Structure 1
Amino acid sequence: MTVEVTSVLLAFILGLITMVDYHHAGVLTVLVFYFFRGRKWWNFLAQAILLAYINIEILSGYVYEVTLFGNTYYLVRQGLALLALIPIWLYRGKQGPHNKMLQYFYYAFYPVHLLILGLIQMF
């Protein structure tokens, strides 16, 4: 076995045993982005297919129940993570606009929006 394959297997097993975020599926996600990091169409296709499998099959569990026109559909909650591929694929390696005002907005956005959602849930 090569060093790379051994490293991948070791990271996979350690991710499962130590229960890091997303367990072994998190390690697989990182590896998918590493091995298919090019900007060719088949890299995008491989990322979409493999990440769909990881998020929908391996990390499934919670579902949204949606009823449309009398039919009930089950939407795997973790499957919505695939929408993150859109901005990842659109990124071209250049830093976006930045200034102090934007910096503080970005720092504040996450905790403030969670506070607002928590307040909405209380009422």
Structure 2
Amino acid sequence: MKMFFRLTYVIYLLGIIVVSISPSVGIGKIDTSFLTFRIDYPLHVLAFIPLPILAFLSNGFSCTSFQWKKMLVLSTVIALGAEFIQILVPSRTFNPIDLLCNVLGLSIGILIARIWERRNIQKRKINI
């Protein structure tokens, strides 16, 4: 099962890279009388939540291994690089808020994985 999740992790990372270097298709906005909200901000958050969760699953439901830490570093590099590489893509622009949303998504994913791990530890203690 670990190999399936590792493969899924790699494919997901590649998907994020492809989307980051693809030409922009335009950004939807929601205008209200007091606020303009870009729809892509929550999409950035949602796109990066699965990375730490997939890293957690690919390490056998453990957040303590070296492999988990290595995958988190790779996820962070991709989250940061996905925005910085857009400086080089003609139809894309760097946006620091997108960068913050990427990191927020990673943080939420890490939190979910850590909570999941603690629940698994508690279940194992109860069953012993």
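Worth a mention:
- At a computed -18500 (helix-only ellipticity at 222 nm (-39500 (n - 2.57) for each DSSP H run of 4 or more, over all residues; to 500)), which of 1, 2: 1
- Structure responsible for 20.9, with mean count of other Cβ atoms within 10 Å over residues 45-52 calculated and labels 1, 2 on offer: 2
- Which of 1, 2 yields 29, 24, 18 [semi-axes √(5λ) of the Cα gyration tensor in Å, calculated]: 1
- In this comparison of 1, 2, the computed figure 32 for relative contact order in percent (Cα under 8 Å, 6 or more apart) is attributed to 2.
- Parent structure of the calculated result 0.70, given that FRET efficiency 1/(1 + (r/R0)^6) of positions 21 and 93 (r between Cβ atoms, R0 = 30 Å, to 0.05) is the read-out and 1, 2 the choices: 1
All of the numbers you see were taken from the coordinates with simple rules; none came from a lab. Predicted model, so just to flag it, every value in this text is computed and none were measured. Cβ atoms are built from the backbone, for glycine too; each structure is taken alone.
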